[in-house]
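Alright, structures below, take your time with them.
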Structure P
Amino acid sequence: MRRRLFLAITAAVGLAASPLALAQGAAYPSKPIRLIVPYPPGGPLDLAARALAELVKDSLGTVIVENRAGAGGNVGVDYVAKQPADGYTLVIGAVATHAINPWLFAKLPYDPIKDFAPITLIAQVPNVLVMTPETAARLGIDSVPSLIAYMRRHPGKLSYASGGNGSGGHMAGELLKSMAKVSMVHIPYPGAAPAQLSLLSGQTELMFDNLASAAANIRAGKLRAFAVTSSTRAPSFADLPTMAEVGGKELAGFDVTTWFGVMAPAGTPQPVIARLNEAMRKALATSEMRERLSRMGAEPAPTSPGEFAAFIRAELAKYEKVVKFSGARVD
């Protein structure tokens, strides 16, 4: 009798302590949730994460945004992959970390599919080819064709900044080099903010910046925008053509779009994923979130966990071809 009672109590305690039991009860979340941004503060992922954290307070409580940058986003993403699957440590995954880096890096410490449970896509944002007005005037560049012509006359003279090896800006630059058969030097920085600073200070000549990051300086006249890298024009900058539109046959099919969304470690209980998805989709549907993303040149793109998972798989397959075509590699 005592043995049966002991076993019953042990099983009950074990069940109560399990992530699934916590998820099914009213306890989740019973403490602050950490949302890891795998890039430095100030970039579009960081700004979106902080806005989202603020808008889910009523339904999820405190969400602490924490920056863990390094290795093109790999450091922060790998950190989350190895955390307990209890819903208390999440990550903002992006096109670089989950679709580009697996093909760019010889060794990746995490599996972009097996190690994560997608929650929702936040937004999709094109990159934009920018220079400072001063640099463009000094070099006599006023369009994408004139930029290509300059690089052909001066191979390897221009340098382009990016937010790191494997970033969307890096891939856009390498794709331009491959498709237009031109040469320029890639200068990676630990995030979009320091990369843009190098551009504004004249240390580099051009950049395929994330439109969310570049929007304010474009509107202020500090950066001159030539074209977006997506297959269609951006609604917030409808007057800007696409690279494919202005690049003729050489750049037909040019398409590099940045996206980012929230993920949890693989094995996170489905009730937790559902709770997080519901709260975040509600936040993304608010006019406040739409306005904040719009100021960065982004549009909300909430999804179900299943839709986000399918999207990541499709992007992973797409960028396998892009990375191989570009010839880019990080060992």
Structure Q
Amino acid sequence: MLRFATVAVAALLMALQAAPAAPPQLTPVLEALVGDAPAARAFDYMTLKAEGLDLNAMSVAVYRRTVPQGGGDRRCLTEAEAELVMGLSAARTADDAAAFGDDRAAASDAWGKWGLFAEGLANGQVATEPPFSHVSQRYTGAAAETNPRIRELLTRTARDQLIRNAFEGGPQVWGALSPGAKSRVDTLLSQQMCETDGENTAWLKADVAANGWFLISTTGEQASRAAWLMTQHADRDPAFQRHVLSILEPLAAQKETSAGNFAYLWDRVAVGEGRPQRYGTQGRCVAKDVWAPNDLEDPDRVEALRAEVDIGTLVEYTAHMHRFCADFTG
């Protein structure tokens, strides 16, 4: 079974991933805006561009604020930080103040359309074109589920996939956008994704503590996979991911969860802890249209290891993942 992750990463998050060891620092002017959303929204970012400031580095600096220096889980951007990221990113590609304003208006219109579309799918409207047709099917399946616990799980993972598919499929909803407008919408989607992941993690953590894991024999393959997917996206709670990994290892041997699920989570936890991965499922963009796996525990055996858990070849997986790097700028 060849299985691919359905997550696209906003360009700024890629930039953060590729940031140098010595992190950039916000200028005093921008530092004064991080706690004031209205001021951050009204700020003239085009003046910074005219001064030659590295706007990409400043965006990375904003994202780095979400990683506690003394350790701890990463948090979502605040409203003011999101405004900073949007302003800095949009200014990078805008030719002048008029274009900057047009991008802001276009992004606002697109975000309104997205809200209506997302609400419609959640309330039973049917999407007929991929990738949202798959999300629509998830919502339909959740609504038909009679077990309240499984219905809640499936509904939450449907929203998870709705947001993640928007990075690639969003133009179906809002049409073509300029780079500046797209960067704004991507930031808003990243915020929505971060908040949804946090809510989903809290729910799953409490549910598993109370009821145990979603076993294939008792809850079915779909529920087991949905719970794994939610765990896979619980990156801001690595302790919970490690806990679930310890649960899944014996369950995979008993065929009470997919061996592929265990493999993906094994790699996710390893990379999160700064260790080499085993199966090559986690990676990053290294150039435009070029994705590469993170460090491997045993490169010579990776294909054999992937075959053991039935997740297809690394060659096929890499070829598929290249498309998620179309907007990579380094």
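What follows is calculated from the coordinates using simple rules that are stated; it is not laboratory data. All values derive from a computational prediction rather than experimental measurement. Cβ atoms are built from the backbone, for glycine too; each structure is taken alone.
Of structures P, Q, which gives -13000 when helix-only ellipticity at 222 nm (-39500 (n - 2.57) for each DSSP H run of 4 or more, over all residues; to 500) is computed from the coordinates?
P
For structures P, Q, which has the highest computed value of distance in nm of label points 7 Å out along Cα→Cβ at positions 66 and 202? It would help to have the intermediate numbers written out before the result.
Numbers: P: 4.2; Q: 1.7.
Result for distance in nm of label points 7 Å out along Cα→Cβ at positions 66 and 202 over P, Q: largest is P.
Comparing FRET efficiency 1/(1 + (r/R0)^6) of positions 178 and 250 (r between Cβ atoms, R0 = 41 Å, to 0.05) across P, Q, which structure shows the greatest value?
P
A further question on this structure: Can you rank P, Q by distance in nm of label points 7 Å out along Cα→Cβ at positions 266 and 314 and just name the one with the largest value?
Between P, Q, the highest calculated value is found for P.
If you don't mind, another one. Which one of P, Q has distance in nm of label points 7 Å out along Cα→Cβ at positions 162 and 186, as calculated from the coordinates, equal to 2.3?
Computing distance in nm of label points 7 Å out along Cα→Cβ at positions 162 and 186 on every structure in P, Q gives 2.3 only for Q.
Give the label, chosen from P, Q, of the structure having the highest value of relative contact order in percent (Cα under 8 Å, 6 or more apart).
Details: P: 26; Q: 17.
Structure P comes out on top.
Now, a different point. Could you figure out which one of P, Q the value 20.5, 63 for Rg and Dmax of the Cα atoms in Å was computed from?
Value 20.5, 63 for Rg and Dmax of the Cα atoms in Å corresponds to Q out of P, Q.
Going by mean count of other Cβ atoms within 10 Å over residues 58-65, which of structures P, Q comes out largest?
Comparing P, Q by mean count of other Cβ atoms within 10 Å over residues 58-65, the maximum is at Q.
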